[in-house]
1. One of 1, 2 was used to compute relative contact order in percent (Cα under 8 Å, 6 or more apart), and the answer was 16. Which one was it?
2. Of structures 1, 2, which gives -13000 when helix-only ellipticity at 222 nm (-39500 (n - 2.57) for each DSSP H run of 4 or more, over all residues; to 500) is computed from the coordinates?
3. Which structure, out of 1, 2, was distance in nm of label points 7 Å out along Cα→Cβ at positions 33 and 89 derived from, given a value of 3.2?
4. When distance in nm of label points 7 Å out along Cα→Cβ at positions 17 and 41 is calculated, the result is 2.9; to which of the structures 1, 2 does this value belong?
5. Assign the value 13, 35, 34, 16, 2, calculated as P(r) over Cα pairs in 10 Å bins from 0, in percent, to the correct structure from 1, 2.
Structure 1
Amino acid sequence: MAAGKPIYKTEDEIELIRESSLLVGKTLAELAARIRPGVTTRELDQVADAFIRDHGGYPGFLGYNGFPNAICASVNQAVVHGLPSDTPLNDGDIVSLISEW
């Protein structure tokens, strides 16, 4: 693609983008409702994977360049693209979750 050239989408492509964006939003809302002390980001990853599949999608991160999870989960000082882990969340932890369909 040449720099500065716009990429035009068809109506069908725009609809797919809209649908996937809605699913990402619903997935993140589902995860937000489950974040609490004691839960692990690996548990949240499993919830996201099941939620996305149950709604007709496939986790976009899963398998991308070898990425092993459905979401990126970063806690506290981790900036972005963290791997979900078995470490329980603590009260006051700052959690960043990224999902893609």
Structure 2
Amino acid sequence: MSSLSHQFEGEDYGDQILSKAIKAGRRTYFLDVRATRGGDYFLTITESRKVSHADGTFSFDRHKIFLYKEDFLKFTEGLEEVIDFIKQSKPEFFEKE
């Protein structure tokens, strides 16, 4: 993972504390820790995917999820559970190329 500071046009979601970019082929995932005015942290997870058009131009399709502090533990537990299932069912998905 590499650090990357970014902000998409028109976004203002609180003070950015930490940003990590994960490049995965045509997709980039951004994990951004942000702070509310009250000092609470929340996480935004953004998928940015490069889309090519027939005329040779391209754009980026973005989807964003907001994860709030009260959901951190449940989200982490659920993610670990499904990743563990996939590791058991399809271990080849986790082999490094």
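1. 2
2. Label of the originating structure: 1.
3. Only one of 1, 2 returns 3.2 for distance in nm of label points 7 Å out along Cα→Cβ at positions 33 and 89, namely 2.
4. Structure of origin is 1.
5. Derived from the structure labelled 2.
Read-outs throughout are calculated quantities, based only on the coordinates presented, and are distinct from any laboratory measurement. All figures in this text were calculated on a predicted structure; none of them were measured in a lab. Cβ atoms are built from the backbone, for glycine too; each structure is taken alone.
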